[in-house]
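Okay, got some structures for you below.
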Structure P
Amino acid sequence: MGKPLAGMRILDLTQYVSGSMCTLLLCDYGAEVIKIEKPQAQGGTTEEEKCARATFHRGKKSIFLHMGEEKDRSVFWELCKKVDAVVENFRPGTMERWGITYDTLRNVNPSIVYTSISGYGQTGPYAGRGASDATIQAESGIMSITGPRGRESVKCGAEVSSYMSAMMGCIGTMMGVIGAKRTGEGRRVDISMMDTTMMCIENQLAVYMRDGKVPKPMGNSYDLFAPVGLYNTKDQKEFMLSVGTDGQWRLLCEALGRPEWIDDPRYVTNMRRVANLPELDREIRREFETYDREELSEKLQSRRCVYGNINDLAGVAEHPQTTERKMIFTASYPDGSTYRVPGNPIQMSGMERQTEYPVYPAGEQGVSG
């Protein structure tokens, strides 16, 4: 069946994670992505730069255009006649300085989709502000509920705001292109990193709007379910345990050989477990510390309990699930240098899992037709 987006063409004016990952997803699934780059860009010469390009721009074509020059913008306008979408993630106002708006784009190509990803979106009092993943995590509220209980706010170790915005940009672009194929009319797609991150904490926001109680950081526990948290085994290995229902609580008690906990009035319902979390936490901690990790894992797995080992990135890279799902790709430059990079998570029938991709240095892969 081939790749589902084969035949789609995208002009890529992105530069940061949110935009670059958006167009990478489109590229991985068959879209021809043409990355527009400044003439002075060389695609990276250090190992760090080459690895970053392999991670974010594998498979994309590349063309040098200086968007501040009229003659180069004329090439851009010609390309716009032949593509399905333009994706950018500059600060709002940048594209307008080059005379590029949704109205000017659809005058050239009525069916074109114009996707912008920015920190705060194209409208509102914060629209013109600079943003990064860290500052959006701060403004969106997700930092206020992350970190140890009673301590300062902590950002997530991964760029969650950037990657979630990339996914929303990809989805919005595809929806716009699908609609344009049906109606002949393009769309303006406006993705805000702040909006996207707020969606990630919609449950906590909904609870706040219901009862006015402002959530606070709770470390590895969770204020709506218990027990959820990090526990050590006898051999000092870390487990993340998650019990979200009374049924899961029963399975945990059976796995640990503690049936008396099932009907204990302190723990009989999730609400009671949450109310008595300090006592419950101490009891589970003592119980876990009587087992080595392998022994405890076998017990929990025997009753299909929900838990996970705390893996470092070396453990993740060599994880049997990572290997089986082919989540590590090889990206190769024309000079023969190769890099192992994380792959995309979407697997579908009728499309062979591609695990090797070319990486074109800036401007090297010309565009024609």
Structure Q
Amino acid sequence: MTRNALIEALKRLYVACLVDWDRNHADKLVTSDDSAELGWGEAYVLRAFVGAYRFTGDVYWIRRLCAHAGAVLANAKDTPDGKPFDAVYADGFLGWGTDRYSGQYDEYMVHDGHICTPIAEFAAMVFADGRLYEVFGEDATRFVRFIENHIAAKWLNVWDRRRDGDEEFAWGETVRNWGGLDFIPHNQYAAFGALLVFLDDVVRDPRYSSVMGAAAQTVYRQKAIEMGAYFKAHVESLPGTDAYAWKYHDTCGAEDTSHANLELEFAWWLHERGLVFSDSDMDRFAGTFANVMWNGDAEDPRVNASTDGKGDWTGGKTTWGWALFSRRDPALWHVLALTFLSESEAPTGSGLVAMGRLLEACTEAGASLPTRGGMQRG
């Protein structure tokens, strides 16, 4: 299949699957108040709506996102109804929690960041576009106010706080006992960092100052840079492979392909704004995929489930963050495109996010991608 034929086939598949998914699956979690369901389900729905708008230009997808975002934020509360929770959970900030991990309701930075990032991305698009602002400005302003006053403020309020005399982090603890970047996996603060990147976009827009009647916050960019620099300090170059290696947490083994999406999104969006990560950093992250995680077969490509290439070969479906890096390496684009085209099952929300980003990469490149001197690894 030629490159252009591959692009056209992916477009047809994406549009057909998007319409079916929107009709039959997209609304399943919108009324949930469990942050695990929202973070690992609804967050992809919101991202898919953003991607669908970017690809089609149809404001239908913006309306869908507004409806979902409004419902999700309306379900936020300070404490859960009729369920056990630690007393420090009652902190005055609205949000979501889950008892999936600790047996009682707790809040998690990764969930809050993952849920709210596409909402903040939507707001940034609206503030930057006068036509969108005329129609969706009130919704964008309302969403941003909530995220600033509850989600961002909640975590920034405990940013430097540590418990006296306690050197170990206990998993599942609530916001006031959060122990800092050293104590959580990289993907968890990366999700929050991504949210701050888009909040920073919003507050730097002149419309924000005129609507809010206040000077732009600087803390969002400061903390995003702090987290980005922390992550960058914990990646290592692999000799002879032009790739990066990093761990899920410094006390654990290699990061898995799925959780890495959150770190890669964060790094990509910082780089887009000229912050923390260089072009060569982006190429090394792409190299992790092309030189370590791909099996090297152009006809029957497989993606490893671990960033060290030592897991099983089931990593191709969960690649929404990796798909951004298809702009850096055409091998990555082809592997992911072929993975989706050869899949017998319809893509999930996260799969649609990845497909949309692959197609956006083609649009930016004029429906073509630079050659890499052959698709086989070498």
One of P, Q was used to compute mean projected area of the Cα convex hull in nm², for residues 109-244 alone, and the result was 11.9. Which label is that?
P
Consider the structures P, Q: one of them gives -11000 for helix-only ellipticity at 222 nm (-39500 (n - 2.57) for each DSSP H run of 4 or more, over all residues; to 500) as calculated from the coordinates. Say which.
P
State the single structure among P, Q that was used to calculate log10 I(q)/I(0) by the Debye sum over Cα atoms at q = 0.07, 0.14 Å⁻¹, giving -0.42, -1.20.
P
Comparing mean count of other Cβ atoms within 10 Å over residues 189-196 across structures P, Q, which is largest?
Q
Mean count of other Cβ atoms within 10 Å over residues 317-324 was computed and gave 11.2; which structure, P, Q, did it come from?
P
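Coordinate-derived values only; no laboratory data. These numbers come from a predicted model, not from an experiment. Cβ atoms are built from the backbone, for glycine too; each structure is taken alone.
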